[in-house]
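In what follows, structures are represented as structure tokens.
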Structure I
């Protein structure tokens, strides 16, 4: 069995492209080899900033032969008196065999002739040579470029191509590049001291490049970096401030990682810790060190005691240049932090009230006024949330105070230079001016969650303000007539919708979004007269959008698709989904638990059979009590009275409020299976669609009430199983 190596050598690649391209390369190679009838043991992709590589082990020398069986004409048309006819001769010619090799077999339509054809497998190297250009062209990424006069597009210009099957070069040509690039066995070592490297065979790839100071295995390179950082942090008595995104970037920025330790001037520890961390992580790709004993305080005004006056970085330079690299990084960091010190001093000479006045001069979006107008809308909706949710008076007071202040730092110099710090700097400026910690923390947290996986607000006031921020954004951008479409979502409305629902779920707050959005849409109509807002359409569009976000979040949380459709699908009225999003999630969790406990099929059997006939009933979906709807005087069988008894017991739960009603409702639905079976199939069964109109109507209403009671829990029609 053979080993195949493909290495695509390039100019310096963006770090995120390397990380995203490697799984693409693995997938396309594995798929194509399977389609080409070539077995393999393992397909593994790896890369560095200057190369993408894939290695395939366990390849055969040739494809498997392709054996096909073709069905021809009926036997009576193919042979007469034992001799092949023109039909048989033509069929045999198309199959590449002689008439004497045809076989006659019986089928369910009578005897037919069959031909067995064999296409010999081609040499593996020949198949690979054809596929390599397609594999390279299939890789997707952002901001691809062309170079020279060729038509090829790639993340960065491709400069060399290695293709080896064991020790043999697989000859292939990338003809659309400028100049055209042919495969060979020559890779490149570390760019600073190793030039061209000849690879003797595919299975010596990693070892040969390691000798040229390139760690090509991405996982091993990451492990080396992690070990070096952890050892250095322990030695300094600190804790790594290393988000996963930064670690991934470090892995894909270097080919031969070397740890550099640098110092921070003590005077810069007077800056807020987030300023130092942002400069180091986001702008310089350094790893800050947190003091091991420091208590977490999001409102700390200085980094002294929070961060150590040291940083770590991963370099790609030569060992003998370590001191030079360290001094250069310290000099760059010193300049960046000096700028931050200047911006902080300039901001502190201006009060938050003055910055709020400056918001009047900054446009939020066309038709939506200034940032000050946005702050006033945000304050209005914060007030409505405080009235709608059961929060303590001190919480409501902090949220109402924070709402008009939360955007003041958008016109600060610090946020202008470091946009990642919006909210953070606003909170710290307010705290320094004497605002309470509750107000400052609400301002800091109102951007949370900033994306998938981000922390949710810790304080209640922060959660209220975060809800208001997202609702204001959704209402205002939808009022302009803009909607997310495909991958286009310039205002991050999907993220806003997700954050809104996640906060409600995290807090366990019951919020009637239907009523709130109706009130807000009417208010927006008055505020934004030039946009000619139609309140009903605006509220309806937002509810449908939030229904989609709720369904998407449930699926991301591993709820089965049919369970999601049962509580938030198109068959469920919007009001039932969004009168209380926390309630919708609670119902999905109950359905999942019922399925895990194998109790859901019992409930389904009852509800789905009743629902099919209930579609013919003249009864609204919100009728869940049989009194005044079903007439016992029209009963013709004891089974009808038994079903009515079930409905009366279920009504106590279906007409109640609160999520604690769903478990007993589901249990009693499951327990009513025998009663319903007797109604349909027992000794006292009835014909629902009988000839007597009043009796038929009464029986349909029995089933419709049962359907409506079950619909309080879910729409059972999309459930499988």
Structure II
């Protein structure tokens, strides 16, 4: 692998940072969580598992997308200004460095402490005789009947090996064959058995990886044959098949790829994880077969473990339920503190708007609104967009009940929600069978917006109740992700949301929204215009300021406008959890821009756009990041916050995020990050402080 000085110089000169290299820096920050001395050990295992699943998805989607170009001999210039081959070398080199850091941390700082925390992961050779007999019996009765060796030679075609499965490559020689040629066989390890076999010892729990059990008895699958080598490996295939959100693929190439992928049964291999010192003959066959080189090969040492997502089995084990940290119970929303228990959610929303900030406030008021609507004879209709649902979802149950009770129920299900396609299709069919009007997404674009509209007849009028949010209608993730949304009966919101539903479920083109910014219509331009307004005010010597909180910042046009605003003197603070393609603090370009990233107990998922606007702040929230896909290839919406108390609440969210000195990283001009130090300041952990938030604190908030 060669990363030249020229490559480094090109990256440093670019005004933009590669989204993929930026994402790798994010996964380093996640790995940092597994290194924190203050963290509970089982929390460290959780973050190790997250880094592993993150990297799997990255290879499947982002590295897979890059290989679309490489395999088609198409030109691609990255944000870092690198062409496709130098960029591949740089990217895979950086991933190799991450892989080493991840492995070293596991070997030095995680594995040695297993026993201290009540368990150990052992090989069969490390068990006592009684335990070996238990394992032998388990192999004989349960594992052995499930295994299928698949030989590859001149008589057998190369088998279709499954993405992300643990696989043994076994090199054998049959001495009865005069040529004594080597043969390569594959054994895929079943996924419908637990990865770790459990054995209880007196004072701790032993986990034996299923692959080590198979390795011990593998000769039983190759009777009267000489085994030359047995090597475990795992492949990751290109999973970027939908192409519906490919930010960096031109339209004509997109169509060409769609045609090609229709004829491809499996994605091309983009990564091979394999044991160190693996059989060279086998590796040569695999490299040739999958058209990969050494950059794509990640060697796993004997002390290491394949696929840290295995830790979820340990974290979720009953034996350790009292050792896993408990989450702080949610508190009542600030705007509901003075409300009596006897008031219904409909009565409350006729009086005021409610801001729900998850996980600090639970999702119950929203679920109560849905469940009451399902039962209430005065409710006429329910309309909802769904991107991801929890298993055994109360949302689905409420919609089914509403349909059963004769209400009109319209649901736009996004069946292209990545990795949730199967669950969404299943839930959508349940609703459709119950009589709901179900729209299975919209062709060419992905519906990512989070909106709910309930129509209720009340005396001589009809009232519409609305929920708009940054997060999914998912009870499970609402306990783990920071998200926020508004419940309201404000008629202007209701009009805008109703018009938006008519546009996405029917054939209507609304002329204008008062409180909504929408994509793919004009969201980018309106955000750009808001930034331009701040630049204009700064040039006039007026107070100005921009604060934006997102998952990802990648759209070049918007970044360009933020650069211009910075050059005009606008102070800009960006809180970007993951990808950030903007380069902060560069002289003459972005001196007035600061970028922070918060990675900690909860996954930061809120999106907030704050523009000072001459002292009359304009604040928006919703589901959209500043990405090409959000503006051009998704149905998105951002809602303006108009209620004075709620505006202050959102400003407090931003203030607290900027004040945090426990979970925050500061992005430097070169794209690297360093932890924010508390220094002489009082420790301020944003993931704890929101549970203590008072109305008095909100009322006195100031940002600019």
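If we compute percent of Cα pairs over 14 Å apart, for residues 527-590 alone for structures I, II, which one ends up with the highest value? Answer by largest value of percent of Cα pairs over 14 Å apart, for residues 527-590 alone: I.
With respect to distance in nm of label points 7 Å out along Cα→Cβ at positions 239 and 503, the largest value across structures I, II is given by II. Suppose you compute Cα extents along the principal axes in Å for every structure in I, II: which one lands on 107, 99, 51? Answer by label: I.
Of structures I, II, which gives -10500 when helix-only ellipticity at 222 nm (-39500 (n - 2.57) for each DSSP H run of 4 or more, over all residues; to 500) is computed from the coordinates? Structure of origin is II.
A value of 0.05 for FRET efficiency 1/(1 + (r/R0)^6) of positions 47 and 431 (r between Cβ atoms, R0 = 30 Å, to 0.05), calculated from one of I, II, originates in structure I.
Here relative contact order in percent (Cα under 8 Å, 6 or more apart) is compared for structures I, II. The highest value is that of II. When distance in nm of label points 7 Å out along Cα→Cβ at positions 55 and 695 is calculated for each of structures I, II, structure I comes out greatest.
Bear in mind that the values in this text are calculations on the coordinates, not laboratory data. None of these values were measured; they are calculated from a predicted model. Cβ atoms are built from the backbone, for glycine too; each structure is taken alone.
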